[in-house]
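Next come the structures, one after another.
Nothing in this text is a laboratory measurement; each read-out follows from the coordinates by a stated rule. Given the structure is predicted, the values throughout are model-derived calculations rather than measurements. Cβ atoms are built from the backbone, for glycine too; each structure is taken alone.
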Structure P
Amino acid sequence: MIHDIILMLTIEYPKIFRVRQTFEAPQIENPAAEVEKQLAKLQLAGKIQPGQTVAITAGSRGIANIGPIIKAIVEHLKSFGAKPFIVPAMGSHGGGTAEGQKKIIESYGITEEFCGCPIKAGMETVIVCQADEGFPVHFDRHASQADHVLVCGRVKPHTNFVGEIESGLMKMMLIGLGKHEGAKIYHRAIMNYSFGQIVRSVGRKVLAECNIVAGLAIVENGYDQTACIAAVAGDEFEEREKELLVLAKEWMPSLPFDDVDILILDEIGKDISGSGMDTNIVGRKFTDHLPGEDETPKIKRIIVRGLSKATHGNAAGIGIAEFCRSRVIENMNVEATRINCLTGGHPTGAMFPLSYDTDQDILDRALPTIGLTEPPNAKLMWVRNTLDVAEVECSVAYWEEAQTRADLEIIVQPRPLPIGNDGNLPD
């Protein structure tokens, strides 16, 4: 205890300044109009008869404009007499319950009133066939009872796997529409084979057996804005998703510097990333506490200060951090977090970091663990979350480089780290 008190009195924190990054940023100004334009190209009225039902998938990510996008899909289908309904498609998220999953999509503005159609939430699946690798292929029961299924989802780099197809429409057909039971068996299969093999194997079975009429793929820019919306015919999912993933990687944001002693995240959450914090951004895609040899940035310590409201207590990915505020542990739904991490084959993602009551408590313990660098000279960055990295608080260790970078605008000059009288940074 005496040692801790002395430590807190003697550590000097680095000063910080704020930069604004410049990313390539194509943006769709009217996403609803673009949805209509894209879907019109597929001439779905020739495939979907008046009165036929269409299940539309809605996932657990915080996708920009997702409410208006889903509503626009509904309105397009209704325009030629179809009867659409929405299915929460998110594996084991929401605590693995129908109520939890419905609550998640409603928190994104996807409600029956706004979208103008029913939401059918359930965890029951049907087994449509056997995969070539010898395990059952699960599919949401409500979606299986529809005449057609339209898969809507964002295409982006996966947080754990690398390949030509990562996170997008194909994965939505597996993990999303497979619900908890499907997600469990597919993640187990991935450990024996590979993500690429299983996503293709199961995806092809679902396309062949489950009346997938079309897909609507969304790609975002580095500012978390809608950059591309593409309607995709069912027989073009694989090839089109490869092309869209290339765009997603080109437009993906990044932290401004590659060598980092301490990264402070205000929040993590399932609405932000499947791993709570996007491992593509923090450089820990394959190992929780170490960057891969070819990964950047290379971060020594990650501090998590809170959970996003929209994550509903699911703190999956908290185990990637070394330190967190005590309120993170207090606010987490431990059972939902464990279910999600175990289902995804990432049990360490639910493990607790070292937790302390205040940011000051954490910094006083984290700064001495970064090596021989003295605390005032530490390379520290502070962001809201891994989706929101356009503006970054940086320690003065980066000051000289920042002034030479054309892609960085210094918007706040160096100043002391704003630790309040309560020992905390502002939220």
Structure Q
Amino acid sequence: MDAPTNPWQGAFTAFKATDAAKMGAKARDAAFDRFIAHGLPTKRNEYWKYTPVRDVTPDVKVSANNAADAFAGVDSYRLVFVDGAIDLARSDRDALAAVADVAGADGAPWMDGVFNELQAKPVEGAQKQVERPFADLNLAMFSDGLAVRIPAGTALPKPIHLRYEGTAAAHLRLEMLVEKGASATILESGSGALTTGAEIVIEDGASLNHLRAQTEVADKQFTALYARIGADAQFKTFTLAADGALIRNETHLTMAGENGNGHIAAGVMGRGDALIDNTVYISHEAAHCESRQVIKNVMDDRSKAVFQGKIYVKKDAQKTDGYQISQSVLLSEGAEFNAKPELEIYADDVMCSHGSTTGALDDTALFYLRSRGVPLKEAEAMLVAAFVDEAILEIADEDLQDIVRKSVDAWMSARAAA
């Protein structure tokens, strides 16, 4: 009797038969081979022991909860992807192409220094052997996405908003080059993607702000973002995640040029049986760079948050300033937070620190608010808002900060009404 065929193999074969994205052709087979070799991660995999993966098959469906699109009212270049393909009638692709270079399925010459360069780069330090199966799956089977170059010195007048809709297990990708002195903002929202992948190169003196809302994800979503940050360049990313059955966000930053800045922040809110995992790896390869990781978790019911953060400092990366903090407020006895902070340092003139705390809301603060007539649920909402705000302040744009605060308030209001 023949051995049963891996369902992913059949799905990949069928996908390649209709694949038109030539820019990924050389990378797809190698990425899929890695995915098959790794298999779906289990608790035996060191960086997945807190986040078991079950029931992920090629025909799995994704769904949305009843939360609104956090960025619906933001004036932006909106690109809408439905079931893994762009909806041109609802997208501002032509408007974006008027101010930036947008590549099609055949790619473009400038992508030679971006596409698969970061994901394929060996990871330094103790994390070298960590398997990244969902990043490989995304690279092997992405069906659509955005490839964009922001020309040198160009400041995009408004954000690019990648909007994911539909129920198919879509794999979508962002390839981005921000040239010297340019600046841009990327927004992501929606539940209509099983995996997303991003490879971003930020050249000297450029800046990129990235903001992701995972407040609509009811089922599963896996993301992998790789960014290389040049000299005097800046990258800030913030993710707001709430209530997904299984959300895993992996962020890999390479501080490649002197005086670069890389900031990663997240606000996590969980109810029911939600499981939300933020895994971060920052490699300092140049001197005088700064990195920050600020993760705030608010967990209720039986929900679980996971944070794994690594700062790796090479021998020549002197004067590194690396800061990492992960904190959780548990609103019920059944909630859980698992943290694994790591430092691996080979330079001798650095300032690096990490810390992690877990606890309930402050009883004294609650008593103070209650004694002044504030109802319990409202008092809890005020304290949660203040707690999460340290992460929200990492967002560069104050208007976007306010949008995220409204989402946090809406989550607390829904909790109070439940």
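A few notes on this one:
- Taking percent of Cα pairs over 21 Å apart, for residues 199-326 alone as the criterion, the largest value within structures P, Q is that of P.
- Here FRET efficiency 1/(1 + (r/R0)^6) of positions 255 and 271 (r between Cβ atoms, R0 = 30 Å, to 0.05) was derived from just one of the structures P, Q, and that gives 0.25; the source is Q.
- Looking across P, Q, the calculation of volume of the Cα convex hull per residue in Å³, for residues 39-166 alone that yields 173 traces back to Q.
- Parent structure of the calculated result -8500, given that helix-only ellipticity at 222 nm (-39500 (n - 2.57) for each DSSP H run of 4 or more, over all residues; to 500) is the read-out and P, Q the choices: P
- Which of P, Q yields 1.02 [Cα Rg over 2.2 N^0.38 Å, calculated]: P
- Label whose coordinates, when distance in nm of label points 7 Å out along Cα→Cβ at positions 15 and 383 is calculated, return 2.5 (choices P, Q): P
- Source structure (of P, Q) for relative contact order in percent (Cα under 8 Å, 6 or more apart), computed value 11: Q
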